[in-house]
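The next part holds the structures, each set out as structure tokens.
Read-outs throughout are calculated quantities, based only on the coordinates presented, and are distinct from any laboratory measurement. Note that the structure is predicted; figures quoted are calculated from it, not measured. Cβ atoms are built from the backbone, for glycine too; each structure is taken alone.
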Structure I
Amino acid sequence: MKNNKSGSTVKRIAELAKPLCDELGLELWDVRFEKEGATWYLRVFIDKDGGINIDDCESFSRPFNKLLDEEDPISQSYVFEVSGPGLGRELRKQEHFERFIGEKIRIRFIRARNGEKEAVATLKGYSKPNITVCFDGSDVDEMILLSECAFIKLNDDEDLFEI
């Protein structure tokens, strides 16, 4: 949900989470405060080189949950979740795009582009509000407005496992 309340909440949570992530040798990948049905979810995504495991999630969530109770930055009830960004992680921030230049990405467009709603491409560059990509099967770089995309994720080659 994108409103001022959610945006300022996300910013405050990120400010609280970053020092703990740094202390634990983790990267704060993303923070989301989203409403699904009648329930609000505070989701903190963490990462580190080589990936995270359940112990990393626990090492972060226990002290951070205590910090949330002390600081009380969210007045309403919510569900708190900690996880990794996953193989097909969504790229949402400048540092995400810059880190994965040269990698394959999966783009879902809001409106069909060249008859397709989804495409795989190589990320060539980032310059807000655009990304530069080279679509599979082409040798021409193209600029795409981020606002035309429903999401951009690392391509996890899930199609390889379809039967």
Structure II
Amino acid sequence: MTLFDKDLVAAAQAVIDAHVTAGTMVVTAESCTGGLVAAALTSIAGSSAVVDRGYVTYSNQAKSEMLGVDAHLIVTHGAVSAPVATAMAEGALRHSHAQVAVSITGIAGPGGGSADKPVGLVHFALARQTGASQTFHQVFPGDRDQVRRAACLYALNLLKVAAL
């Protein structure tokens, strides 16, 4: 029995393979996914060659304390925003030995959405030790589990592409 479906396992395996080939390590900073990306990666045998660590920073306080996200940034833009996603990824990179970081912050639902930030909105950031950070966002359909799963797959794909 596996904890993850074949799509998540395949995506995680692709990340591990790509980063082993590249000789790089990754770190995750997760909010709405609650550690699913790190769990998917570490479900793969040999992932310790690639996964440095993972942060679950569900609360705003945790984002600030663990990743160094400026509280003013959260107040100004909201926890679910590109600037906060960027600060999360860059903070995870600074607090690790990894060369690549991915962050995820979003509104998985069922509540918490608004006209500007609907349920299903997820912001991602990809940070590398060299080069500028990149941000992405998606609005995923479905219930809480479907949004979280889709966000996990999206983040895994970002990590795979970052190794190429």
Structure III
Amino acid sequence: MTTLITIYSLLGIGLVASLIKSKEKTVKAFKIAWKAFLKSAPSLIAMLTIVGLTLGILTPQTITRLVGVEAGFTATILASIIGAITLIPSLIAFPLAGSLLRSGATITTISAFVTTLVMVGVVTAPLEIKELGKRFTLLRNGLGFIAALIIAAIMGVILT
């Protein structure tokens, strides 16, 4: 709670200082921020919907069974394959990962999911092959997948 109060206090002080320095620039910045908010609103709504549906459909017990400790290394491999295949924006993936962690998923499994999501692109591979070549694309994605599993294992050891 103290952190929240500190952040909002600093925000208020910055706003007042900005208004004192240049009211016109501050109003212009708010207009730009409002337009940016309207552009990102669909993504925010999608994120809330996906996270809400995921947590509404899957009980914490189901999540623990599928991607928790008892699921073992199989869950990590499955999560990394799903991460490699899906094309989810980080704005949605990170809150979803946090919610799954709070519901019983392991750090290793969620790390594998998020890391492959970012480092491996099965969906974008055809375009990458066209632009950069088949050998490069396969090598990059293969090494990215292996690196993601190594990173997930390290994260599991360090954060568990």
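Using Rg and Dmax of the Cα atoms in Å, for residues 11-98 alone as the calculated read-out, with 12.9, 36 as its value, let me know the right label among I, II, III.
I
Between I, II, III, which one scores greatest on distance in nm of label points 7 Å out along Cα→Cβ at positions 91 and 107?
III
For structures I, II, III, calculate distance in nm of label points 7 Å out along Cα→Cβ at positions 19 and 147 and state which one comes out highest.
Sorting by distance in nm of label points 7 Å out along Cα→Cβ at positions 19 and 147 in descending order puts III first.
With relative contact order in percent (Cα under 8 Å, 6 or more apart) computed per structure, which member of I, II, III shows the largest figure?
If we compare relative contact order in percent (Cα under 8 Å, 6 or more apart) over I, II, III, the biggest value is for II.
Given a value of 153 for volume of the Cα convex hull per residue in Å³, point me to the structure among I, II, III it was derived from.
Traced to structure I.
I have -28500 for helix-only ellipticity at 222 nm (-39500 (n - 2.57) for each DSSP H run of 4 or more, over all residues; to 500), calculated from one of the structures I, II, III. Which structure is it?
So the calculation was done on III.
One of I, II, III was used to compute distance in nm of label points 7 Å out along Cα→Cβ at positions 83 and 115, and the answer was 2.2. Which one was it?
II
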